[in-house]
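Trainee: Below you'll find the structures, each written out as structure tokens.
Here, each number is a calculation from the coordinates, and none is a lab measurement. This one's a predicted model, so the numbers in the text were calculated from it and none came from an experiment. Cβ atoms are built from the backbone, for glycine too; each structure is taken alone.
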Structure P
């Protein structure tokens, strides 16, 4: 074989090997927070996933309207090359249920103490489907918006017991101060065709969730034919904050 041909063959093999080594082998994980939280609520989960070699994007969910929030997350997915695992917490579950539609690169859905609505259902409706939720009693006086709608917050004095009873007091106080409000309209807006009817889903939640009753979460997991449902004893609504290892492990299972 001529010397030049041999050199080109070796160079080609090295280039192919380098390209293979640099190609993504794991999906990108997109985390979508819910009402009364922000992207920092995923910090513990992000640390574990990134240590294990996953690219992670913690989206800043606007919490203004279901349609608008889902469009925002959909645009974020458009910017990502390769497979995606969508993860939603609380109202963020309703957002990913809609945002995943039309994206062939979304491979799985993970619901973390999250709503998984069917067509025509709203988050507020699902939260009241079963007894046990106490969010309504813990809300602060609504904030009237110039647009005519209202923003909802959890009363700071009731935040830990309602939202994060298994989180240290100091950390819960920071979460209460930095909570992101959601519009009442967003919680009442009805969903369209759900992505969980086409995509495999996983669920994790605590049995002491006071925002979305555990029975409601179990109902949605069963209806969505969850591949695996993890119920953590005595865990709060922010199970990703109090039990990041359990949540990250389930996300990695969905990613495989």
Structure Q
């Protein structure tokens, strides 16, 4: 008898909408790890839920940033990012685009002080949304590596959706800022993402004399790694429905 091919079921999209509200920052995130339409932002007293609908995209459930510089709406992805820090918007746009995410972020931070709290809290919010989207972490490929060049710069990322937060970030910046974003906050932001996402993350820029290129190649390599690691093994294939771990659980502690 011939072998019977497994029947693959359509998998539900992994989505999350959340608010992260502190004394210093007010942040909203809507995310889909699998692209497609975004859910509306959660209700918050700090943001007006009634916003002017886009005539070009009448079904879009999140507001478009007024600047539109980190906005891209396609049939398969919805990206609308407005953190108040232009270069941070640019990096998150690159991350979401190449990871295959739909992502909306809007933030009101204390930029009159500096970029620290806004950047840190945005990455914590995105990491938390990422973690919630993963859910029980069944069927995941789990490990991912991404390599990305940008002109003279090249970076690599390795990620493990381990449920054990750890980060080693080495980007080798040679100046204090790129645009209005402190280069030290790019490193700390990625560390904050790993903490909130509960992943093990290693990112390194191997070389490049342009700091913009160093940063962007790093975020693009992270995007590729995330996309690979977050891929799900369909039911009926090896690992489909399983926790991909010899322990049978992801994380440092086994409850119960």
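Trainee: Tell me which of P, Q gives -9000 when you compute helix-only ellipticity at 222 nm (-39500 (n - 2.57) for each DSSP H run of 4 or more, over all residues; to 500). If you can, show how the numbers build up before the last one.
Mentor: Values: P: -11500; Q: -9000.
Structure Q accounts for this read-out.
Trainee: For the read-out Cα extents along the principal axes in Å, for residues 59-202 alone, a value of 43, 39, 31 was computed from one structure; give its label from P, Q.
Mentor: Details: P: 44, 36, 31; Q: 43, 39, 31.
Among P, Q, the structure yielding 43, 39, 31 for Cα extents along the principal axes in Å, for residues 59-202 alone is Q.
Trainee: From P, Q, which structure was semi-axes √(5λ) of the Cα gyration tensor in Å = 38, 19, 17 calculated on? Intermediate values should be presented prior to the final figure.
Mentor: On the way: P: 38, 19, 17; Q: 29, 23, 18.
Derived from P, not from the others.
Trainee: Then there's this: One of P, Q was used to compute distance in nm of label points 7 Å out along Cα→Cβ at positions 51 and 83, and the result was 1.7. Which label is that?
Mentor: Only structure Q yields this read-out.
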